[in-house]
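Listed next: structures, encoded as structure tokens.
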Structure 1
Amino acid sequence: MHMEGYQAYLEKFIQCLRGTQIYQENGSQDQNQEEAILHLTELFFQTRQQRKQLFFIGNGGSAAIASHMTADFMKNGRMRTVSLYDSSMLTCMGNDYGYEYIFSRPLESLSQEGDLLVAISSSGNSLNIVNAIQTAKEKGMHVVTLSGFEKENRICRMGTYNLYVPLSHYGIVESIHNFILQQIVDTLTNYD
């Protein structure tokens, strides 16, 4: 069995982090990654200043990131976060409407214009994520997508800001998504 060493894995992570691409709503790619993250952080800050709600969604490992960030952005970022992960609500939505609507149906009732949806999907092709983004846009919400794998995945150009990690490896893609969101919430703790 060949095991990848710590240093090689770390270098792959850093290379992918540096290679993360950020696209705006119009499809143009931000060339300056640091400036793009600053603009993204300002979107979260404006959402907080306007007392709008913040929603995170994802499946599997991305759901764990979404749940974690819901807590961090509320506690440390002082934002009005809304969790869509109550087991009764998830199973109700899945049973009554189908799994592909577990996020979009609650967003129809809970969200308002100007709220922010953060959609996390390694593949970028999960139908329940795509449907939620479409609902969010119809409601006039801002949307941030975080994806990986294939560059032409379904959500990569659907948001106000779209972060794409150029790798087909769940562990590193999810770690970079978590890393960037953690950087944003840590930065928000220093905003007045």
Structure 2
Amino acid sequence: MNSKDNSEIKNKDNTQSTGENQLANPKATKNKLKFDGKIKSLELEIQQEKDKFLRLFAEFENYKKRTSKERIELFKTAGQDVLVSLLPVLDDFDRALGQLAKLEDQSMFSGISLINNKLRDTLVSKGLEPFEVNIGDSFNADFHEAVTQIPASSDEMKGKIVDVLEKGYKLGEKIIRYPKVIIGQ
């Protein structure tokens, strides 16, 4: 026999004797079971911590998305207070142009009309849009503010808009002033 074969036989004997020692030594078996139990509990603890980390990460990502969406919405409507305060000025321009159209002085009418158009164009560039409401449209409480009801001239006008008292306006997709209307009864 050569030396290689001898070392293989010795290794086999050592493994057999180690296995026999573990069976013969209950304390070693008990220690091995404790060690295996600790490994399993540590693996479970790692899994729980990993799960907590993933949940926290997902929650943080949702928070980032929500705040960026709110920030974008804030930028879109940042000038809302200023625009709302200018709406009565637009109403006054409409009334003034209505009265000036009745007069004979066309130069004054065209001058005021130019100023009105410039103001409206500036406000449109900032995102302000008129909310279109026509006489005869169906009344919708989600989009119109009913001031009063009057008897309808015909059955077709019942529940429909008879007159528009004040125009409505939107800033982007958000209605900042609902149109004030009169409804046929």
Ranking 1, 2 by relative contact order in percent (Cα under 8 Å, 6 or more apart), the structure that comes out highest: 1
FRET efficiency 1/(1 + (r/R0)^6) of positions 51 and 147 (r between Cβ atoms, R0 = 25 Å, to 0.05) from the coordinates reads 0.00; which among 1, 2: 2
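Assuming 1.00 is Cα Rg over 2.2 N^0.38 Å as calculated from a single structure, say which of 1, 2 it is. It would help to have the intermediate numbers written out before the result.
Details: 1: 1.00; 2: 2.56.
Going through each structure in turn, the value belongs to 1.
Suppose you compute FRET efficiency 1/(1 + (r/R0)^6) of positions 43 and 155 (r between Cβ atoms, R0 = 30 Å, to 0.05) for every structure in 1, 2: which one lands on 0.00? Display every interim value, and only then the final one.
Numbers: 1: 0.95; 2: 0.00.
Here the read-out was taken from 2.
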When distance in nm of label points 7 Å out along Cα→Cβ at positions 59 and 91 is computed for each of 1, 2, the largest belongs to: 2
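Given 10.2 as the derived value for mean count of other Cβ atoms within 10 Å over residues 67-74, which of the supplied structures 1, 2 does it correspond to?
Working: 1: 18.4; 2: 10.2.
Value 10.2 for mean count of other Cβ atoms within 10 Å over residues 67-74 corresponds to 2 out of 1, 2.
Given that distance in nm of label points 7 Å out along Cα→Cβ at positions 35 and 123, derived from a single structure, equals 8.2, which label among 1, 2 identifies that structure? Show your work: numbers first, answer last.
Working: 1: 3.6; 2: 8.2.
Working through the options, I get structure 2.
Thinking of 1, 2, which structure, once helix-only ellipticity at 222 nm (-39500 (n - 2.57) for each DSSP H run of 4 or more, over all residues; to 500) is computed, gives back -22500?
Values: 1: -16000; 2: -22500.
It traces back to 2.
Read-outs: derived from the displayed coordinates by stated rules, not from any lab. Since we're looking at a predicted model, the values are computed, not measured. Cβ atoms are built from the backbone, for glycine too; each structure is taken alone.
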